[in-house]
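Bear in mind that the values in this text are calculations on the coordinates, not laboratory data. Keep in mind it's a predicted model, so treat the numbers as computed, not measured. Cβ atoms are built from the backbone, for glycine too; each structure is taken alone.
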Structure P
Amino acid sequence: MTTTRHPKYPQRVRNELRFRELTVLRVERIGSAFQRVVLGGEALEGFVSQGFDDHTKLFFPAAGAAFTPPEVTDEGINWGDGVRPATRDYTPLYDAGRHELAYDFFIHDGGIASSWALTAKTGDKLVIGGPRGSLVVPEDYAWQLYVTDESGMPALRRRLLGLQQLPTRPQVTAIVTIGDESYQDYLADLDGFHIEWVVGHHSSA
């Protein structure tokens, strides 16, 4: 017997695993606590990200070290020689119209990714991998609840931007824990959603 999943259910989709070396196009400060790095390049062709909380893997080599994107083969991933760099998972903010990929980094002390974002400049390179798959959650649920801290705010922002485009906007409540009330400015331009801020949490992400 064949069963058909109801369209209201989240759907898991798989993507072709690809690694890309991209170029920094510009760097922008977004609010008081986030640094946005916008990437582009020919390697971005074919990029797909269907889930608002997708994650891509970002590679951060040691200072002065080079890193060549690994090759995906039938036998698996060929990482090549040398030391594999540190990695972090980040939510991609893809603008298909401009063919640009942005990452919003929460700035905090001691973070490898945060430190890179603060010093990134136009022309720098960054290797990314994925997203390998997506959980596509329908946007038209009448009532929606989201809970996150600073590390998940880019995914929340991506979701709310999508919901803003709907002809009938759902009722949304988001509970966000933050270390400082100034971090609220990251979502200040998103009107029509109920956001409850819990101030005093300190993220170590």
Structure Q
Amino acid sequence: MAFLKKIEVLMMEMQNPDTGVKTQTQQVMITNIPHAVAGNDILQWILQRLQITQEEALHLGDLFVKYGYIYPLQEPKNLTLKTDGSLYRFQTPYFWPVQAWPADDTDYAIYLAKKNIKRKGILEEYEKEHYNMLNQKINYKWDFVIMQAKEQYKAGKERKKADRYALDCQERAYWLVNRTPPGMLDALEYGLDRVTDPNENKVNQLFVS
């Protein structure tokens, strides 16, 4: 998706410490999360930077979240930009779509296994289906999957509470984009190498030359 390159240039601008969106430590649940940014601040920055309408800025902000460049801290399954005090963080560039790292079945299995351990067997229905399917599909290395899941879970417990919470949100957002649950729009459904994209013309029109 060539237009995602333009989004990523804008992402770098947004994270510029001098001219980008202001981030700060914010309280979420019972812990303080560093480098958080409010949805309204993201919207206002887009408006000022691109000099576009609020509707266009909101559409662009939604794309940032749907493609996984920004992830929500308070409503992890809501992949839209809320233009209020709702809090978000910037996704690490390693997980940006154009990096083209395949969303590997083994990685997803480890993620689900770790979540299964953490929640003592309580997964969402679609996650249970994927977990069981992957157990059959890659059963030959399931011992490795469980071992990695246990190691990651143990390492996570040793992190600071704020880091652990932010990482959970980051991972969940990545897999919501790359393993979209039933009923949610799959932003990557046509693949990263497709020639055209329904959002491309809109995005191209929004950027100033």
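Check the numbers for distance in nm of label points 7 Å out along Cα→Cβ at positions 77 and 93 across P, Q and tell me which is largest. Display every interim value, and only then the final one.
Working: P: 2.5; Q: 3.4.
When distance in nm of label points 7 Å out along Cα→Cβ at positions 77 and 93 is computed for each of P, Q, structure Q gives the biggest number.
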Completion exercise
For distance in nm of label points 7 Å out along Cα→Cβ at positions 69 and 125, structure among P, Q ranking highest is Q
Handout entry: Test item: mean count of other Cβ atoms within 10 Å over residues 109-116 calculated as 14.8, pick one of P, Q
Key = P
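As an exercise: percent of Cα pairs over 12 Å apart, for residues 117-164 alone, calculated from one structure in P, Q, equals 78. Which structure is it?
Answer by label: P.
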Fill in the blank from the handout: Re FRET efficiency 1/(1 + (r/R0)^6) of positions 45 and 141 (r between Cβ atoms, R0 = 30 Å, to 0.05): value 0.10 computed from one entry in P, Q; matching entry is structure Q
Problem - Structure responsible for 2, 10, 16, 15, 16, 14, 10, 7, 6, 3, 1, with P(r) over Cα pairs in 5 Å bins from 0, in percent, for residues 37-156 alone calculated and labels P, Q on offer - result: Q
Practice task
Identify which of structures P, Q gives the largest calculated value of relative contact order in percent (Cα under 8 Å, 6 or more apart).
Solution key: P
Exercise for the section: Supply the structure label, taken from P, Q, corresponding to helix-only ellipticity at 222 nm (-39500 (n - 2.57) for each DSSP H run of 4 or more, over all residues; to 500) with the calculated value -16000. Expected result: Q
